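Asks: These are the structures, in structure tokens.
Please treat every number below as a calculation from the coordinates, not as lab data. Since the model is a prediction, treat every value here as computed from it, not as a measurement. Cβ atoms are built from the backbone, for glycine too; each structure is taken alone.
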Structure I
Amino acid sequence: MVNGIIKKLPEDLVSNILVRFPVKSLIRLKCISKSWYALIQSTTFIHLHLNYQTTIEDEFILFKHSIKEEPNEFINVLSFLSGDDDAFNPLFPDINITYMSSNFNCTFYPLVGPCHGLIVLTDLTTIILFNPATRNFRLIPPSPFGCPQGFHRSVEGIGFGFDSIAKYYKIVRISEVFWNPWDDYPGPKESKIDVYDFSMDCWRKVEHVNLPLIYWLPCSEMLYKEVVHWFATTDMSMIILCFDMCTEIFRIIKMPDVCNILTNEQYYGLVILRESLTLISYPNPMSPIDPIKDKVHVWVMEEYPVSKSWILKNTIRVVPVESPLAVWKNNILLFQSKNGHVISYDINSNEEKEHILHGFPASLSVIIYKECFTSIPRGSHNTSKVQNF
């Protein structure tokens, strides 16, 4: 009887109703009928659901942290959280990422994204692409590009995004290759760029590119307007290095004048605040903090990518922080403290709060995402398959 009524409903009406449902409900509704299964799995419906108007109340949090189990042994843990009344509540049980267990502190294991609800987790060797809403994931094959004997290859930056012209996803990896003999000083560094092309399901090189040196900081590798951003250095100056996912062309954005001099006193992070590229300037966490002198500065780029449009939006005092993490609900800055806790700071009310989320110091990473039904691109029969956490 129910199935008969469903068949009589116009597909446009069904689609218009289902697009309002959260992912968890849609997974159940796929079992109603074959026609609903086909509709919900269709590219058209996934696109409609992705672009359906939502609010900041629909934001979810993916929280990565490291836990020290034994001396010199760490595991990476993912927590899926919702935010209600300024508190974080679990959506699913935590996941131990066994692919990335380590015998050292997992500081350099960032979350990269999101892009259409998909996120990349990497330890700079293993790369995982996954959807936090469906909990589907796929291991990306390792890059086949190494370096000659006697040389060392160091991965300095990762980016993930969507090429809206060619209509497929890409992962970009910036490495530095240099001569590293055991009995002499290392030689000059040369940048190498690899792109994992999901349309070809393989890695390829981007040739003939000279880049400044990547300056790795915890809160960078930011995707904004189909462009990935990293910090870099040139002639003792700090800059923002950009990679356009569509054209695969690099360019540079200058930082505010008071931030562009390379110094050990200030660190930086990139976030998206109220839909604008935002630079967070904060005191070096390894230096003593002067609570009167040292501040956190929030710079917003009013006209992207015009370097002269940076404006100082906020100057705030927070407890000593290890690094920025993300922006939550458009006005709450999330930081990790030096002791490994998550701190929130509301730039509207100047309210500061420490949360129960914590991990090994300097190992925290946060991504704010909205649920979507985006499918993990499937590989060829020679590559890894899509799995479920």
Structure II
Amino acid sequence: MTELTLKGWDLTGLSGTGRDIQLPPEDYTLWEFSNGSQPGGMAWVFYAKGKTSLTKPVILSDGFHAGETVLADMWKGMELGEYPFVSQLRARGHDVIILGYKDCTASILDNAEIAQQCLMRTIAERVGGFPLTVGGFSMGGLITRLMLAKMETQRMMHETSTYICYDSPHHGAWMPIAMQALAHRLILAAPEMSEMINSPAAKQLLRYHIETMTDNTDPSPLRQEFLDVLSRFGDWPQLPRLLAVANGAVKADNTVQDGIVVLKSEGKFNGTLYQQLTGDRQLVAEFPNIVPIPTKVHTSGLPAADAVAGGTLRTFGLAAEKLREAGATVDCRKETTSFVPTASALAVKNRDIWADLNADLSMITPDDTPFDDFKISSQNTLHTSITEELGSWIVERLPR
């Protein structure tokens, strides 16, 4: 282990991907925000085509990943994929404000303070009285949800008519326990991985969390504290129209079978990760070279969440790439895992979604959710990826 070195590994794969992207030639305005002793934030303001001031603002918050928000990363995801989301918004007269944070693993409560500063500055600089659209991607939807609900409780005018969340884990996200165990196993080679799993944001987001390689698989107390804060503020903002999109489909497009190896590494690093199964004493990871006792990681009572309907991440594929770069021989048989179950992105009411992640969602209506309207992807797609199907649905429903 002392010879193994891993660098630049983000368990989500959502950071560090766009630094070579050429940003648009037109000028954009940078706003910066502070938060006392906590990490601050920033926003990049792109005015609508042909405009030089804010008139129809759309604030879109970054979510959970390693490090700070990098504009090139956000721009790549929002503009250079299947659907040019920013260009479509700007062409229709909307100003796009990309909200980021100095630490995207910081507490949702702290980054909500940054979001509020951004909203207040937007109102102050807006020309005219056109209402705001506010929301975010993944955890960004939770940050802005909390911020708007808190402002309403405190009788502060947020002047927001539309809230939108893009594959946000309202009922929690899933990071395979096998992958969490691997992060803790590699703490000497890549301490930032274990730190990311144990960050405030991860503990608030993840439905199941382990603090160490052999910890109990329970929700972190920080998650319940966050849910309690949301509850004190009424859970949801009441004034805006609430919209949601899910990168997940209505049903899974993968299967889970007993004993499937998803990743096996030998040589420079020895370890095996298995697909998560439900039931008692399910083996999800084993690391034979731990001294003095080889370690096997088991779970009991967890859902078979690796392959359910939901927005996906290349979690296992990224791990394989990094281990190969470090000199290990790796067989990766399944690169992706579910991250935000569709039912979590829709905040389905009156059920424990984790008790039956394979429940039929084909008949779900807005009455079954807190949302006034929502869109489910026709197939499972990468978490927060802006497909034409989802991106165009949002653009058509924003106020004009």
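Asks: One of I, II was used to compute mean count of other Cβ atoms within 10 Å over residues 303-310, and the result was 14.0. Which label is that? Don't skip to the answer; put the middle values down first.
Replies: Working: I: 14.0; II: 25.1.
Of the structures listed, the value fits I.
Asks: Next question, about the same structure. When distance in nm of label points 7 Å out along Cα→Cβ at positions 15 and 207 is computed for each of I, II, which one produces 4.3?
Replies: Numbers: I: 4.3; II: 2.5.
Computed on structure I.
Asks: Determine which structure produced the value 2.2 for distance in nm of label points 7 Å out along Cα→Cβ at positions 111 and 263, calculated from the coordinates; the candidates are I, II. If you can, show how the numbers build up before the last one.
Replies: On the way: I: 3.2; II: 2.2.
For distance in nm of label points 7 Å out along Cα→Cβ at positions 111 and 263, the value 2.2 is produced by structure II.
Asks: Quick check: 1.00 is what I get for FRET efficiency 1/(1 + (r/R0)^6) of positions 231 and 295 (r between Cβ atoms, R0 = 41 Å, to 0.05), calculated from one of I, II. Which structure matches? Spell out each step's value before the answer.
Replies: Values: I: 1.00; II: 0.60.
Traced to structure I.
Asks: To which of I, II does the computed value 2.4 (distance in nm of label points 7 Å out along Cα→Cβ at positions 63 and 87) belong?
Replies: II
Asks: With helix-only ellipticity at 222 nm (-39500 (n - 2.57) for each DSSP H run of 4 or more, over all residues; to 500) coming out at -8000, pick the structure among I, II it was computed from.
Replies: Working: I: -2500; II: -8000.
The read-out comes from structure II.
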